[in-house]
1. Match the computed value 14, 49, 31, 6, 0 of P(r) over Cα pairs in 10 Å bins from 0, in percent, for residues 80-183 alone to one of the structures 1, 2, and report its label.
2. To test your reading of the models, identify which of 1, 2 gives 3.0 for distance in nm of label points 7 Å out along Cα→Cβ at positions 56 and 152 when calculated.
3. Suppose you compute Kirkwood radius over Cα pairs in Å for every structure in 1, 2: which one lands on 18.5?
4. For distance in nm of label points 7 Å out along Cα→Cβ at positions 128 and 160, find whichever of 1, 2 sits highest and give me its label.
Structure 1
Amino acid sequence: MQTISIIIPTLNEAENVKRLIHFFAEVRENHLSKVIIADSPDSTDMLRDTLTSENTEYHRTKGRGRATQMNEGAALAGGDILVFLHADVIPPDSFIQDIMKAIRDGYVFGFFSYRFEPSIFMLKVNESFTQRDGWFAGGGDQIQFMTRTMYDQLNGYNEDFCVMEDFELIRRVRKLNLPYKIIQNPATVSARKYHQNSWLKVNLVNLAAFILFKFSIKPITIKSFYSRYIKLA
């Protein structure tokens, strides 16, 4: 039987991680092997002390940045299928079954559409873009999953990318013409970034950051640009 390992890169996300651990505890699914918390060395929230679930493993990473954290987490994972999940994203209840069906159907990589919580009319525009393929598909909060074989083939996430590592990975997936699936069973994503800033500002900055990425601007420059304009609590 194929098994799934979930890797969650975190940085001071104790409350969100506790909510996810509770969610996974309610998922009675034999395919789910282990949840690995890949916590940044910069975290100060004492997350390790709050984890009590048997199938959850805490790992304080040596390196910084999501790409490095996810790769270190994947190195500890024993599952045939790897799922990479942001701490403020809640998967749909049937996400394990959804992933297993996609794998059985021949897809080696995929991601989920999502909806915001709380949502407003303009955020539904953003949600619609996550339901279909295109330039902006596959990154951000879309819960990437892949076979271990594909992950190894691609040598994981590119640690030169301190931001947009997920878009860089799917760019390589497309270049190799690997089959991937967009699962139309939305995950739930926190809308906190939009409420702390504004819908227009976040979308304009996201668009600018993506254009910089398309023109191969150094990731550290993109990160500096993004941090200058977007406030994150």
Structure 2
Amino acid sequence: MPRTLFISDLHLSEGRPAASERFQRFLGEQAAYAAALYVLGDLFDYWIGDDELAADDGTLARRVAAALGELARAGTAVHVMHGNRDFLLGDAFFAAARATALPDPSIATVDGVATLLTHGDTLCTDDAAYRRFRAEVRDRGWQERFLGLTLAERRTRALALRAASERDKRAKPPEIMDVNAAALREALERHRVTRLIHGHTHRPGRHELEVAGRRCERWVLPDWYEGGGYLVAEGGALRLVML
């Protein structure tokens, strides 16, 4: 039976070589035997522009894009969604990775079931500070100004934003960084689906809920900070696999 795999929140960076090595093994040992691989955001810890692929210190960017390209050439369909860290992934990256850019949200048919796919950050509506930040950096004018900086300036800015984000998270109540129940129900009802797969919250698991009289399920993908994992759909069943 065809296998479909879902991953998110790998947060690959030069500073975390173990995660990059796990990702390379995952592509060769699991993804190579799948019909499709969906990356639901935050493949990279940050992405400061597609010119990273040509930069002298862009080894990781080139290596990841090349590995995904090899996977696609071998027959696995690769779909990549922007996350809250790598929202600047552009056409050059998708071309190098031979990947389809997946809008957030998207609906895919997974083993015959219409399934809503999203990174997940838009469901965390209780975090007002993050919502303001997201609106700012997704603005076309902000992105044009940022991409107009030198690569070195962008990297410095990205690292500063990353550090500020970590400080802010430590000061926030954990519950506001999880999905909002009303936003979750609204998304399932608006898209007329009974299944949702997302990442972002780093709280892997399966949850059941009832929406408008229908039994629904929500699958949350694991992050790759310590071990990592993926969701596999095969033979009409879904299961989480931890690495």
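Throughout, read-outs are computed from the coordinates displayed, never taken from laboratory work. All of these numbers come straight from a predicted model, not from anything done at the bench. Cβ atoms are built from the backbone, for glycine too; each structure is taken alone.
1. Working: 1: 14, 49, 31, 6, 0; 2: 12, 36, 36, 15, 1.
The structure behind it is 1.
2. Details: 1: 3.0; 2: 0.9.
Structure of origin is 1.
3. 2
4. 1
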